[in-house]
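Here, each number is a calculation from the coordinates, and none is a lab measurement. Only a predicted model underlies this, so the values are computations on that prediction, with no experimental measurement involved. Cβ atoms are built from the backbone, for glycine too; each structure is taken alone.
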Structure I
Amino acid sequence: MSATTLIDGGYFAQLQRPWATDLLADQKLGGSIGWAMGEIPILLALLATFIQWVREDKKEANRIDRAADRAAAMGEDDELAQYNKYLSELNQRDIRE
């Protein structure tokens, strides 16, 4: 699209199309259209990936919440509380050393 020379300009000049007065501008326009049309599938794939990511994140959050609720109902620490307790113990051990 940023080229200053015409690709196969001799062939297109021989066609002598009356509406094609600036072949380089036509080439740049065609490149721009091709590039823009190529972006549409990429955007659709990006949108689909984002939607799946959000849905999966919601499922994971619900799973973690259910596990925390079960642990609370049984009077136990949930996974996050256990991990925080572990980190606190490591910190206390480092302070003592």
Structure II
Amino acid sequence: MLELENYIIGTVMERYDEHRGVMNYLAIGPSYRGNGLGRLVVKEVERRHTKLGCQKVNLLVKSDNTDLGTFYKGINYRKQEEVFIFGKRLISDD
């Protein structure tokens, strides 16, 4: 979590399962974007994972989120493969 004057301006979910790290839901408040804060958050995740012995971090980006894809490419993340995500609703919306 990234805070400025007790206000949350950025977040990311992360985990490490002793094989690889995973980052999800990187978010920086709209008025704080473009200032390197996203890079700062990602670098901190990478630093912590490296300290744990993690050799690789994976993440998912929705295909229509071109801005986020461009962001990750700009910090040397590469598209690995196309995957299909399957889901099953366990409780109906009714």
Structure III
Amino acid sequence: MQFDVFSHKNSNPYPLLIEVQSDIIDLPGRRVMVPLVHHESFSEKVSNDLCPEIRINNETYRAVIYAIGTVPERFLTEVVGDVSHHGNEIKDALYRMIWGF
């Protein structure tokens, strides 16, 4: 479901993935995902508008919007959170990445 957070089997360098795909897209066996990195390992030079901070289970991550891609569903085994409360920030960052403003 959109904005579910999954643990990533191949956790280096992205321990978590956010599903951003809407239900109007059908990609059999794949989902559109944005990876998350731990906040402290991410450059402070990158704007929060492009890579928003996301809190999950009392930890802070950055959504690496520019690393968006599809992931085979077989790698998405465990939902560890829901970040729908960050939905507008994520959508705004996707828009900013594509359109530049």
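Structural remarks
- Entry that produces 22 once relative contact order in percent (Cα under 8 Å, 6 or more apart) is calculated, selected from I, II, III: II
- For the set I, II, III, ranking by distance in nm of label points 7 Å out along Cα→Cβ at positions 28 and 44 places III highest.
- Given -8000 for helix-only ellipticity at 222 nm (-39500 (n - 2.57) for each DSSP H run of 4 or more, over all residues; to 500), calculated: source structure among I, II, III: II
- For Cα extents along the principal axes in Å computed as 85, 37, 14, the structure of I, II, III it came from: I
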